[in-house]
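Values quoted throughout were computed directly from the atomic coordinates according to the rules given, and no laboratory measurement underlies them. The structure presented is a predicted model; accordingly, all values stated were derived computationally and were not measured. Cβ atoms are built from the backbone, for glycine too; each structure is taken alone.
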Structure 1
Amino acid sequence: MVQQRVGPAAGPDGSGVHQVLDARALNGETPTWCPERKRLFWVDLREPALHEFDPATGRDETWAMPAWIGCYGLDAGGAVVALRTGLHRLDFGTGALDLLAPPPCDPRRFLLNDGGCDPAGRFLVGPMFHPLPPGDKQPGAAQASPLWRYDGDGRWTGMTDPVGVSNGLAWSPDGRTMFHADTSQHTVWAYDYDPATGAAANKRVFARVEEGGQDGGPDGAAVDRDGFYWCAVFGAGCLLRFDPAGRLERRVAMPVQYPTMPAFGGEALDTVYLTSATWPLSEAERRRRPEEGGLFAFAAPVPGLPASRVRLGK
């Protein structure tokens with residue numbers, strides 16, 4: 001694929017947004033810029049693989065995964081990947097996977113969904129209720145699980161109240177505010193966060209996302225240098241940018257219905273990359289709308305923050 005140049009920053013109508021990879025992902029997620037490799041990592045949760053996209057050449061390489069992959073954290077020479085079967089360390093050179101810990105919740109009922117590293121390198125991951133066949137007849141609270149922090153040596157600590165679809169995990173520039181969303185509740189919360197201990201407290205509503213309809217809501221998120229929270233709205237075809245007080249600052253239309261997560265990339269972290277999904281669409285809809293599931297980019301109004309590297313046991 002020929003490299004496409006990033007145009008002007010996207011306006012409220014989505015102008016400037018362009019496709020950089022015709023990925024047609026079932027469930028693209030978790031874009032993360034690696035400055036050393038000058039490439040963007042991302043995953044397809046439902047056709048499970050970790051991808052590495054080179055914007056200079058358009059080349060996209062993959063490491064296939066044996067189970068659904070929700071998120072990951074980069075380290076030197078590899079990544080820590082959250083699979084439905086647990087937390088594993090992936091070696092980029094050999095492709096080997098080593099189990100670090102079983103999942104903190106029942107893998108027949110939950111998959112590990114959105115997550116990532118806090119500013120100190122701790123790995124956090126949240127669940128999504130998604131029972132394997134023949135299904136799950138347990139009602140209510142049994143269909144929810146908290147955001148989890150991995151503390152090393154197979155130990156997990158629950159961080160929040162239980163949620164059904166964990167998403168939107170991000171931190172303020174100073175690391176002292178943690179954001180976390182439940183897509184099914186259309187709500188993003190903010191917490192006071194202690195970077196020294198990894199403890200979260202003082203839960204309060206940061207923003208309510210009413211766009212997206214009953215099946216939509218806040219998906220993945222990123223925070224820019226000025227502390228503004230960028231949230232993909234699954235089902236609504238847009239990104240919302242909230243100021244640090246939770247006020248909606250802008251709505252950026254996307255060329256796809258199911259955007260999943262933004263991230264800042266490029267050498268100056270001044271490009272917004274965006275993954276998207278096709279799994280809610282029928283085969284006929286996918287043929288009519290081949291841009292769905294693609295990887296997109298546009299120039300950011302302000303740069304983002306560098307992604308933290310995973311440091312297990314921190």
Structure 2
Amino acid sequence: MQAPATLQEAIQFFSDYENCRQFMVAVRWEDGQVRCPQCGSVKVTYLANAKLYKCSEKHSRQKFSLKVGTIFEDSPLPLAKWLPAVWLIVSAKNGISSYEVHRALGVTQKSAWFMMHRIRLAMQTGSFKKAGSDGAEVEVDETFIGGKARNMHVAKRKKKIIGTGGKGKAIVFGVMERGGKVHSQVIADRLSKTVRPIIKDRVVPGAKLYTDVMLGYSGLNDEFAHQMVNHAVEYVNGRVHTNGLENFWSLLKRGLNGTYVSVEPFHLFRYLDEQCFRFDNRATKDNPLNDADRFTFAMTQIAGRRLTYAELTGKVGETAV
């Protein structure tokens with residue numbers, strides 16, 4: 001099914017429920033055959049008046065909507081609001097805040113915040129193959145995420161800033177294949193015992209590996225063609241540099257500092273998934289993706305994923321008092 005090409009077209013197109021229904025069927029099932037999320041049966045009937053499907057097999061919850069079994073499940077918001085929200089987040093280079101979505105779609109800010117996190121779950125690709133195959137060059141680097149001391153109230157500065165350097169900040173580690181995809185994750189520290197297993201898991205043995213001179217990267221020469229650049233002296237030495245990842249860090253921090261402003265450390269990995277998705281699906285000479293392509297790809301990943309508000313806020317298992 002042909003998807004809209006622009007945000008304006010998307011809003012107009014998805015304002016018609018029948019268009020939403022046909023698009024959801026196309027992205028969830030490649031053969032266009034609707035299947036029951038409970039038993040997998042194809043013996044289902046569409047109930048047009050109720051806008052539901054009904055499974056002919058005997059089991060509970062025979063009736064289901066197209067939201068069931070996706071990130072949209074149990075949401076009272078219509079697909080006419082959900083689908084433009086997906087379009088907005090996958091196409092906004094620096095991200096889009098929940099307040100912007102709240103104003104644009106006419107939902108509460110709290111609902112918009114929850115929507116954005118559910119969409120970020122669909123943006124987790126989980127398909128990063130090992131970098132460095134076929135002679136590709138790989139960059140490895142790390143960065144600190146946290147508030148700037150000069151922007152903090154003196155009381156908060158004393159509480160947050162511990163010592164010098166990156167103490168008191170979150171550490172994000174990245175692996176990038178030049179011209180390819182990037183993997184990033186939050187790590188506890190920059191010690192060799194932490195970063196080396198990640199590198200071994202994400203980079204093929206013998207690959208050309210470029211890092212800075214952090215001590216955690218020492219001892220990699222036995223498994224990789226490892227070269228380092230000393231940033232105290234230079235940032236580029238021929239092919240040896242980490243400028244590709246520095247560019248990714250710049251894009252990430254532009255969104256965190258300029259759009260989202262205040263990100264709790266326990267949610268940081270979700271924002272990394274968001275930025276990695278947009279970066280991995282960016283338009284290049286060899287892969288001229290556009291907003292519609294990114295939107296459609298994200299929508300193919302909505303099934304089989306669920307994020308409840310209790311899980312998101314860390315209140316799973318809590319009961320009301």
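To test your reading of the models, identify which of 1, 2 gives 0.45 for FRET efficiency 1/(1 + (r/R0)^6) of positions 193 and 241 (r between Cβ atoms, R0 = 25 Å, to 0.05) when calculated. The structure behind it is 2. Comparing mean count of other Cβ atoms within 10 Å over residues 177-184 across structures 1, 2, the highest figure comes from 1.
Between structures 1, 2, the greatest calculated value of percent of Cα pairs over 25 Å apart is seen in 2. Taking 15.4 as the value of mean count of other Cβ atoms within 10 Å over residues 105-112 derived from one of the structures shown (1, 2), identify that structure. It must be structure 2, since only it matches.
Starting from the value -10500: which structure in 1, 2 was helix-only ellipticity at 222 nm (-39500 (n - 2.57) for each DSSP H run of 4 or more, over all residues; to 500) calculated from? The value was obtained from structure 2.
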